[in-house]
1. Among the shown structures 1, 2, from which was the value 25 of relative contact order in percent (Cα under 8 Å, 6 or more apart) calculated?
2. Among 1, 2, considering only distance in nm of label points 7 Å out along Cα→Cβ at positions 11 and 187, which has the greatest calculated value?
3. Suppose you compute helix-only ellipticity at 222 nm (-39500 (n - 2.57) for each DSSP H run of 4 or more, over all residues; to 500) for every structure in 1, 2: which one lands on -4500?
4. I have 42, 41, 30 for Cα extents along the principal axes in Å, calculated from one of the structures 1, 2. Which structure is it?
5. Once FRET efficiency 1/(1 + (r/R0)^6) of positions 51 and 67 (r between Cβ atoms, R0 = 41 Å, to 0.05) is calculated for all of 1, 2, which comes out largest?
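Every number in this text was worked out from the coordinates using simple rules, so none of it is lab data. Because the structure is a prediction, the values reported are computed rather than measured. Cβ atoms are built from the backbone, for glycine too; each structure is taken alone.
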Structure 1
Amino acid sequence: MTNTQIYLITPPVFNLDDFAGQLQEALAGGPVASLQLRMKDATDEEIIKAAEVLMPICHACDVAFILNDHVDIAKKIGADGIHLGQGDINYGDARAIVGPDMAIGVTCKDSRHLSMTAAEQGADYVAFGAFFPTQTKKDAAPAHKEILSWWVELFEVPCVAIGGITVENAKELIDTGVDFLAVSGGIWNHSQGPKEAVKQFNILFSA
């Protein structure tokens with residue numbers, strides 16, 4: 001049995017009312033650690049509105065609510081965490097804005113140097129990827145599972161694997177001891193629906 005957990009990411013585009021129902025369905029499938037609200041082309045108002053609808057659904061199921069990129073909004077809405085890409089605000093500036101208690105995760109792609117730097121600065125988790133081809137980020141560089149094994153063996157800071165992860169290809173990543181699998185399409189586009197997808201991931205974790 002592994003300690004790997006699901007780190008859900010919202011679809012690239014969604015209708016808020018429809019997606020609220022899909023999220024509730026997914027969370028009925030079994031344990032999920034967190035949901036990252038990722039709305040790259042949305043206005044601040046759209047992001048805040050989505051958070052107002054989705055954050056209570058997450059908290060009712062003990063799921064952490066993480067916002068991608070928008071540090072000021074994360075502070076305003078009281079998100080549980082913020083996720084920073086390499087092109088976003090740096091860790092130190094983000095920490096100064098959100099204060100000491102909010103979790104901050106950092107994208108490190110396939111870089112040992114970036115991941116060690118993030119951990120030294122105080123990041124609450126580091127994210128590696130993309131491990132498989134992904135529709136969410138078309139320009140994502142490939143990462144290799146060896147970086148997960150290396151990280152898990154040497155560091156205490158949790159790590160997240162991201163990029164094209166599905167029930168079918170997840171096992172080789174789970175076997176590295178990775179803490180979280182970040183999944184978007186692998187849940188929302190699952191042929192039997194999001195609830196069944198979450199259920200199947202959790203079966204893999206407990207195998």
Structure 2
Amino acid sequence: MSHYEVELEVSGPSAMWTRPDTGDAPVSYPAPTFGAVKGIFESILLSEWGEVLPTRVEVCRPLVYHTYTTNYGGPLRKSKVMAKGSSYQLLATVLINVCYRFHARIESVPAAYAKHGGQGIQQRGTTNGAHAYQEMFERRLRRGQLHYTPFLGWKEFTPGYLGPLRSNTRVCEEVNVEIPSMLRTCFSVGKRSAWSPRFVQALQIRKGVLEYAE
């Protein structure tokens with residue numbers, strides 16, 4: 001069986017890959033979660049016939065953490081704060097000056113599970129959805145076409161570069177970090193499933209490379 005893969009490079013001034021265990025003063029993981037990388041790939045192409053499954057992240061700049069403060073006005077405020085129409089300052093620890101390379105494999109989606117035009121189940125589709133996804137993804141990446149605006153963890157952290165791998169980018173081999181527990185995804189099969197967070201234990205970044213567990 002042929003294997004189809006896609007890759008991209010992304011960099012930006014700030015990123016926040018939130019660790020759920022850090023509460024109301026969130027801290028970033030050193031690298032993005034499986035779900036975050038999947039979302040960035042899908043910001044370029046979201047297809048009914050091929051599913052992107054991240055396999056590897058390469059850290060291409062040293063990890064630098066920075067304190068970030070913003071005014072929060074969302075639904076998690078205390079009731080008395082919401083009653084006054086006030087916000088509160090949210091303190092976070094984010095990454096700055098980041099650069100990553102993302103790699104993923106593509107799997108074909110069976111026609112019986114692919115919806116077409118929102119009108120129900122499509123019984124016939126492409127003969128090789130993974131290959132079709134790869135070709136369309138690479139074309140859209142070269143052209144700079146997007147399905148939606150990508151972001152680096154938080155929506156206010158948009159990338160400065162998102163595109164094909166650059167020849168002058170190198171993996172930062174001095175980055176070696178152990179991650180005792182890392183969120184993989186919040187939804188097992190995307191929009192087709194209910195909220196069900198899944199964690200993976202004992203991940204490691206070795207010589208700048210994080211391999212996602214199956």
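1. Value 25 for relative contact order in percent (Cα under 8 Å, 6 or more apart) corresponds to 1 out of 1, 2.
2. The maximum falls on structure 2.
3. 2
4. Details: 1: 42, 41, 30; 2: 55, 45, 34.
Considering all the candidates, the number was obtained from 1.
5. 1
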